[in-house]
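Asks: Pasting the structures here.
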Structure P
Amino acid sequence: MKYYENIQFPEGCRGYIDVTKAPYFADNTGHEDCTDIIVRIMDELTRSIYDGMRKAYEKMKTLPVGSYLGKNPVTENRIVDTEIVAMYPEELDMLPVIYFPNGVYLVSDTLSYTHQHFSNMRYSRVVGGFELNRCLRIMGQNRDKTIIRLKDNCKGFEYGNMRPVISFIRGETSNIAMSNYIENITVDVGSGNPGAVGIDFFSNNTGAVRNVRIVSSDPEGAGAAGFYISRASASGSYLRGIEIDGFQTGIYLPHRRLYIVMEDIILKNQTKEGIRIGDMPCSIRGVHFEGSVPAVYIYGYAAHVFLSDGEFICNGKPVYPAVKIEQGCVYLRNLRSKGFKNSLNLYWDEVMLPDGEIPEYCTRKTFTFAEKGTPVTLNLKVPELPDVPYEQDFSKWACVNEFGAAGDGEHDDTEAIQKALDCGKPVVWFQPGKYLLTRPVTIPDSVRHIHFMYCDIAAGEELRANRTEGVFKIGGNGNELLFLEKMFEWESCYGEIRMFQHDSKRPVYFRDMHTQSCAMYFNTVQGGTVYMENVACTIGDWNNLHHVKAYSFDHQTVWAHWLNPERSAAEAVNYGGSMWILGFKCEHEGSIETHDGGVSEILGGLASVGRNEGVPFILNDNSTVSAIFTTNGFKTFSLHPVAVKEIQGSEEHYLYGKDMPLRYHPMFYYVPLYSSKVTEQETDLSKYQRMALVY
């Protein structure tokens, strides 16, 4: 991945903290213990969240029932049924990236914040409140040259423990851990630390572990797990380009809430299993495993897994299956195993498939409205995500602040931002801050890369009332890819406004983009290609704004790798184009829609906290659709009663939740596969599914 070969920042950039510079001076030679310094940095950065939360809470105590802080009436700080729901500071401080230049950083304990009672005020839901672990961002300069290494034989990392080297959560759970990242780094658990975990990760809505190596330098590969999600309600945890060598378990996912996505995973030399899944719903694409134990082990009754494009190689005695499934709903596709006893062992030897290939197989009954034939996924040919080179010549970077943008949320930055976009330089970047815009700005052909540095975008009253335009317009007539990354809009772009308006056929790549109070995307020119990687948007107000489409694609080709649309009646809409989604999480009563002969393939996801209304979650309107997903809620009737509505000509057909396989609650269910595409040929899916225990 060229983009990650040498990450550096422009001079004067406030978007990062170099741990080796003043006032920290962390040693990167591998000789001095850096634990206290790194923990100090994490504490100092998160202190503003801790203090701001208390200030918001004290202010809320003086307000009457029904009040809220800020301009958005569905702010995360509000009073509901006399309960103070203070979930964030009233104003977000922009937390910089914790940046590790090349070198070895020796540590002797877990790297995490140490604040006690570091939580919001919603105590009635979770003991201690939801953890305030948001915007924790770790970045190395070069993956193979930037190493955080645990000392050998460390106290607390003995056998039987699950103690992480890096942890993104200390409390019970969270639902506000947005924008957590660790990228471009190696974590080595050292030698003689059999209870060590490389990374204990947690995020909500957006967050990623990307281009990371996790290794055990122990001669026996000792370590409990390379990667672990130890707490419930993780979502927006997107893993891409992860390599794990050693450990008992490579990746361990025990919980049933909420959803994660993994791609391009390399696992080697585990002693129990490559990936261990309890009840976690997840989509996994592109796993290469080498070892003598199961590559994937799924044991939880509430597990919902889509697993595809895997290559599993046994380099020992053929004792185990490549994939072992005890419970749950699992969809397998395009898997290849070599040297294992079986490719699949299902339900304690009830079904065993021979070593070799699994083209397509599901452990549960699949659904179609076709009169005959076996439903199958569309199996679209997916291109690789663009490999964007990182511009090393900072003279080609234009900072909007150097053109007069204040980034204070008070002064109008519209003209300054437009000047920076029009200056002719290929890279435009923002200092951390909140940027107020009063009218749309246009991105010309000359701009190839916009780095928002996790800045916030605020809409003035005129822009907020705009019902027809986006904040940023993607214009021009060029064909060169536009790369947009690292935005974290919180609650100041509230209204019917959409963040991006695509006015050209220019291909666009969105990565690590988050809007908390407005729709993300729509296009006015057909025929473009859109890549989305770890992109989330929440419509700010269900009661007044749910008619605004979160993502609207009109005859576009869309490749979405983890998508989080929330609180829109139309979460993602495909009008006559092609839309591919690998993993999603939606909230409230909305639909993923396909119209006008469009083609949509949805490979795993979570329809969460529905409103118990008759709105279909999947709407197929005279189109071709295949969808795999599951549901979840936090109350008995926070559900989606209608799973699928299909319209073909004048005929309407429905799949109801009550008729789907039960997940873990009388109201929550799996959709193992719904597809309007069928095959009349005998396939592994039809042949072996008759052997499975369908219940």
Structure Q
Amino acid sequence: MLSERKLAVIGAMVLLAALPAAGQTGPVVLKSPNGALEMTIATVRGQTPAGAGGQLAYRVTFRGKPVLDWSNLGLAIEGSPVLGAAVHIESSQPSSHDDTWNSIAGKANPIRNHYNAITVQTAETAAPGRRLAIEARAFDDGVAFRYAVPEQPAVKEMRISNEATQFRFIKDATTFPLILRDFQTSSEDDYHELTIRGLHPEYLVALPLLVEVPGVAWAGLTEADIEDWAGLFVHSVADQTILTARLAPRIEDRTGPHVPWPIDPKVEPATISVIKQAPANSPWRVLTIADDPGRLVESNMVVNLNPPCAIADPSWIKPGKTSWDWWSGSLAKGVSFRPGMNTDTMKHYIDFSSRNGFPYMLIDAGWAGRMAGGGRGANGAGTDLTKTSPNIDMPALLAYAKSKNVRLWLWSHWSDIDRQIDEAFPLFEKWGVAGVRIDFMDSTDQFMTNWYRTVAKKAADHHLLLDYHGAFKPDGLRRTYPNVLTREGVMGAEYNKWSARETPKHNVSLAFTRMLAGPMDYTPGGFENVTKDDFVARNSNPMVMGTRVHQTALFVVFESPFQMVADYPGAYDGQKETEFLKAVPTTWDETRVVNGRPVKYITIARRSGQEWYVGSITDWDARDLDLPLSFLGAGAYDAEIYADGPNAAAQPKDSVLEKRRVDAKTVLKLKLAPGGGCAIRLVPAR
């Protein structure tokens, strides 16, 4: 007997096989397994399909309504016309795939990977007849495509200046962009709300990008499986609803000035982004699509578009929470030692992790020794990772941490890792270090995307976990190398130390924007909670805007398998919310967005084993929300509800804890203060 799933796969393949194949000239249609999404690939002249050949293009519909109109496809290769500008379709090969795989860390486990696919083979209509294939996949929650340049006499080494990829939205949609100054960036800035026509052509827009096409769909634009390619950005076309691709240029001198944006069109042909030999594949260009933005947050398309785990035995990879010495500066109260980058201070944080059951403690910049004959460079670069500062007794710290059932992470500048990786990683493994937070890469060019993979592999060879700080967005690499637990690429809580930019509204926006690409190292948990009026940026004992419960709920709302408990240990001692922080997991078996609206509020429920956790946060507007617990399984649950107190609007540390029995029929009434939240733990009743 064939299983229902196998029958479904066979049925889908039969359906796809009915499409035109060899010698075809007409449009090629690909549908999602549930039939709601449809991607069509064709050659067009203007915006009209032309069977005899023309510009290679695609369009996307959702539930019968167009999301993208005909959008160009192609590669701009130095010394030749755009590959894809004048081609005909030769053939297409359909396929289908449906399996599940186990995820070590993420928003769901196991993860279903179910899609219909097609590969469209094209050739130029004129000499030299270069060939280009488009590989496309349609999932129930989105579509993705990539370029595949086969080995051929007419294409040897490719010097790619850009992609001709377009995203031509059917109407003037609302976008929520991260606008960057140039290509050498940490991707740390505010998100905005602008229509596509409101995006100036000189804006360099980072991915992921959330888009609302009114009356049609919500879409999340990003990329996946970036291997030996440059990172993708987009920018607008004046007075049109088109976003067009811009690959990060190669950086020849990383100590020189930043690569500017916009790139001068007179110079662009000489600006190379990718150098590759054929055969070659681009990363996947990803569009998650749904009728509600919460479904985009739940999607696992990005990881599904990456190759399976490359680590033979990943059982040593353990997600978890960590304390961190950097956030609170030199603050320490009631201690017998002078706080700072020294052994006693690090033991203080190790003790905090130990008594709260956190498996890790992160030692930030300053632990490593100086390079012989030189001092430290910018941002802590130029250290010797094989030596320690005179104030740090690393053997004693490692032994002490081990005795407390805690493992250490070490911060490092990327340039020091690059210089010393073959000495440092084996030494870290010998020391028993758990992982490395690598910082200040601040680039998405071809060199750096390759560097991420090289470091991930070498770290795995030495049983080291990784947190890429100063990083570009996640692309699903964590499926192939699950030792890459998280990465930054976000304006996180550290900005409270020098600015007033970290607001509750910003936190809500991150859940619908940056988090679409994957985990983010935001460093939540600030417990010096104040109102907007009382906030003052300061380096020691930083304040955070919004309520205590808002910060507590971030441990559910924000996905990160390596999660900071960022504040000073004393800030948590004796606080009721600390019990929630001790219990909340960092990786999940199921994720559901219960309600939400971009930049206004969001409520997320996540399951780990039989327990559920709920995090709800709002912007500066107070809200009354209904929370139906229909996601619960059968039987009763004991709920621990951490809510904003009656005075939380004026006194943000004010909170209340309610315990009650609930079940799947219960509808909780949440009352969120301005900048507030709610955090709930749900445990099966005994």
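What follows draws every value from the coordinates through simple rules; no lab data is involved. A quick note: this is a predicted structure, and the numbers were derived from the prediction, not measured. Cβ atoms are built from the backbone, for glycine too; each structure is taken alone.
Asks: Ranked by percent of Cα pairs over 42 Å apart, which of P, Q sits at the highest value?
Replies: Largest calculated value belongs to Q.
Asks: Now, a different point. Using helix-only ellipticity at 222 nm (-39500 (n - 2.57) for each DSSP H run of 4 or more, over all residues; to 500) as the calculated read-out, with -2000 as its value, let me know the right label among P, Q.
Replies: P
Asks: Here's a follow-up. For Cα Rg over 2.2 N^0.38 Å, for residues 438-517 alone, find whichever of P, Q sits highest and give me its label.
Replies: Answer by largest value of Cα Rg over 2.2 N^0.38 Å, for residues 438-517 alone: Q.
Asks: Same structure again: Matching task: 0.10 is the computed value of FRET efficiency 1/(1 + (r/R0)^6) of positions 150 and 638 (r between Cβ atoms, R0 = 41 Å, to 0.05). Pick the structure from P, Q.
Replies: Details: P: 0.50; Q: 0.10.
Only structure Q yields this read-out.
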